[in-house]
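Chemist: Listed below are the structures to be examined.
Rule-based calculations on the coordinates, nothing more; no lab input. Just so it is clear, the structure is predicted and the values come from calculations on it, not from any experiment. Cβ atoms are built from the backbone, for glycine too; each structure is taken alone.
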Structure I
Amino acid sequence: MDNKKFSWSPDGSELPEIEPHTKAKHRILEEYLERYLVTLCGNNRGKRKTITIIDGFCGGGMYLDPDDNNALWAGSPIRIIKTVDKALDIVRREKAKPDYQLDTKFIFIDNNKRHINCLKSQLEQSGLGHYLKDSEKCKIIFGEFEDYVDECINEVRQRKGSSFFFLDPKGWSDVSMDSIRRIISLQKSEIVYTYMVEKVIRFLNKKDEVKAYKNVLEVEGYYALLNFYLSGSPAKHRYIKDETLRLFRERGKAPFVYSFALFANKTQPKYYLIHLASNPPAQREIKYALWEHNTIDLVYQFEYGIYGLGFRTPDYYEQNPSVINITKENEAKCINNLNDDLMPIIYNHPDGISLDEIHTSTMQKNPATLDHYIQCINEQVDEQELEVFRDGKITTAKKLKPGDFIIRKKYKQLHFMNKTFRNM
C-alpha cells in the first residue's frame, strides 16, 4: 500500500504535501544544475554539448506546499527541465554564445504507474507536453531504478558527452553501491544522492541479519566502532559522517565525495545529500549551492572539529530564534579554520604550490568554496605572509587563477630567524 505522503493520483487530483527537506533538496538541485551547466557549456570551446540527465525516483511531478496555502510546488522533473532551459539561456546571453546548442535527454523513472501518469499530466499542464512526444528528448520509464541502471548507462555511452544522476529514493536499499560505481566509471558523470543515514544507522545492529547491507550498500567493515561513542555526541556524529564518506570513496570508487546534512530538529542528520563526482570542478560548483542553503551554525561545528554544511527545518529556528542569523559568523569561522589548514601546507612547499593543487587536495575536508580559499590567501598576502606568482612574476591581483603559485614570503622567514638569534 502506498505511503500517502508520497502518493500521487493518476490525474493529479491528489498530490502529496512537500516536506521542508524535499524543498531544500529541490532548491539545491536547481541552483547546482544551473551552475553546473553554465560552467560546462561556458568553458566549452565548441558550439554544442551533449548531456543525459536521469531522475531515478521522479515521483508525480507536482506537490502541494502547506507553507504557502497549498500552492503548487513543482517536483524534480519539471524543475530539471526548466533549469536546463534557463542555463542554456544564460550561456547564450552572458557567455557570448548566442548560437550555442545543448543536446539534452531526460530520463525519468518511477516504480508506480499512477505516479508516471501524474507526471505526464503535470508536464502537459506546465507547458512541457512537447517533451512527451519526442523520445530523443525525453523517456519516461515505469519500473525500479536498479532494473534500468544498465539501460541508463548504455544510453549515456551511446550519446557520449556528460551525464547527471539525481537519485532521491524513499528507501535506504533502493540504490546499490555497484550502480554508483558503474555510474562514476563513466568519468564524465556525477550523482546527487539522498543517503538515508538515520535509517542506515538504525539497522546497523542488525546488519548481519540484513543481506542488503552486504549485497546492496556493501557496508561490511564500515561503522564498526559506532557503539564505542556516546549517543548523540559530536564525536559520534563526526564518526558517522567520516565513515559515510569513506564508504562512498572506497566502495563507490568516487574520487570526490561531499555531503550536505539534512537535519530534523535533533543533532543527528536524517539524510545526507551526497555529491559524487570523478573530477574536482563538479565539487567546486556544488559547494556554492550548498552554502546558499546552509542553515546550521558552523561556529558550533568548528568548535568540535566537525566540518560540514547542512539544513535544519524552520521549526527548529522557531524554537531557537537566536541562531538564525549565522551567515557572517559562518563565513568568518570558515576562513579562520581554512587558514589553520592551508598555511602549514604552503609552508611545507618552499618552492610554492598552485591554487588548483592546494584546493583540489583539501576541498573534501572542509566546507569552503573556492572563493573562500582565495579570500584566505589574499588576507595572508595582505599580512605579508605569502606571495602569489603568475607566469613567473609576482602578482597583486586579487582575482586569483587556478595556475597561480602560492609561496611563503622569503623575508618573513629571515626576519623570524634574525629575531630568534637575537633572543638567544
Structure II
Amino acid sequence: MSEINEASVRAEVRAWLEANWNPDYGLVEWRNKLVDSGWGAPTWPKRWYGRDLPQAMVPVIEEEFKRIGAVGVARVGIRVLAAATILTHGTDAQKERFLRTSMTGEEAWCQLFSEPGSGSDAAGAVTRADRKGDHWVINGQKLWTSGAQKADWGLLLARTDWDKPKHAGLSYFILNMRQPGVTVQPLKQMNGHATFNQVFITDAIVPADHMLDREGNGWAVTTTTLMHERRGADALRGWAVASDRRGRIYEEERAEIEVALAPYKWYPQRAGRIDLVIPRARETGCFDDPVVRQEIAKLLVMAKSAEWTARRARTAQEQGKPQGPEGSLGKLAASNVARAAARVHTQISGADALLTGADGALNGTIVEILVSVPATSIAGGTDEIQRNIIAERVLNMPRDPSPDAGKPFRDVPRNAVG
C-alpha cells in the first residue's frame, strides 16, 4: 500500500472481504484466513498477523466488516488481554505459539492475579515460583478468576524472589491450566451467579520458556495487562452481540458467545442499567416527582461525562498513543455512575427494590442491580487503586510514603505466609 489513508484502506479491505468472505466457512477456518490476511489485527506488526496500520484506520475496517457481515477474530474473554500482553512482552517463540490460537478462539485464557490475602494489592502476591532446572514449580492460591473453569492457559503473577522489595520480586508466567496440580472451584455470588473461581496451584509446572519478559520484571508486564483491561472497562463491548444472520459461521459464533458469556449475564446489572431508569420512572409514576427528576438528571449528566471520558481514551488509542492511566479515569467514572444508578433505582422502586423474583421490581432485575453494582468498584482494581493511579500519574501528585519501601518482601507484614 503506497499511501495510507482512509480511502485506500477502505478499498483494500473491501476488496479482500468481497473476494474471501463466505458465511458457510467454519468459524476457526475463517479466522485462520483472517489472521493470515492481517485484517484481524490490522494495527499489529506485519510479522505478527497485522498490517502495521495506525489505530485511526480501525473504525474504517470495522465498518467494512459490518457492511458485509463478516465475523472478526475471537475477542471474548481474557484472550484479548493475553494477546496484547504477549505481543508487547513475549519472545518470538511465545508469539508464534500463542497469538494465532488466541485470535482464532481455539484456546481460552484466564487471569491469575488476585489472591485471598492481598485484595487489590496485586503486587502483594505470595504465590511462589521456584526454579528447578529447566522449569518453575508453582504453589499458591488465586481468587476472583473469571473463566478459569474453561481456560486452557492462565496469565500468572508469582513471586520468584522474596529478598527483593515487593514489586521487584515478581515474575509473569504462562500457566497450563489443564495440568495436574491446578484445581478450579467456582465461587457463588450474592446475586446468585457464579462468574468467578478460586484456583489452587500445587506443584504445577511452568517451563522456563513460558516466563514472559525477564525474571523480576513481572510487575511491568502486569501493568501492561491491567492498562488494557481498564481501558476497556468503561462499557460493554459490541463484539459480544451475536448476529442473527444465517450461515454456518454465524451459528458457530452464536454458540461461542453463548457459552463464553453465560456466567456474565449479570454484567449489565453491575453497570447500573441506566437504560431502565426513565422507563421505570414513567411506569411507577415517579417521573413527575421533582426530587426523583433531579436525581435522574444528575445520573444522566454523570453518565454522559463518563461517556466523554471513555471517548477521550478511545481517541488516544486511535492516535496510536500507548496504554496509559486514562483507563483509570474511565473505570472510576463507571463505578460512580453505577452507584448513582443504584440509588436512583431505589428511589423509584422503593421497598420493592429489595425483593427477588416475580415479587420484586421488574421481576427482580432491580434487586439484582443493587447487589451487583458493588462489583464495579472492585473488579479490575478497586476505586481506591484507581484514585491513587490518577493522583500520581495524571495529577503528578507525590506518592504516599510507604513503610515497606525498599524492604525485602519476606520482612513485609502481610495476611498470608509465603
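Chemist: Quick one: relative contact order in percent (Cα under 8 Å, 6 or more apart) came out at 15 when computed from one of I, II, so which one is it?
Modeler: The read-out was computed on structure II.
Chemist: A further question on this structure: For which of the structures I, II does the calculation of volume of the Cα convex hull per residue in Å³ return 180? Present the calculation step by step, with values, prior to reporting the outcome.
Modeler: Values: I: 180; II: 169.
Of the structures listed, the value fits I.
Chemist: Kindly point out which one of I, II the value 7.2 was derived from, the read-out being distance in nm of label points 7 Å out along Cα→Cβ at positions 114 and 394.
Modeler: I
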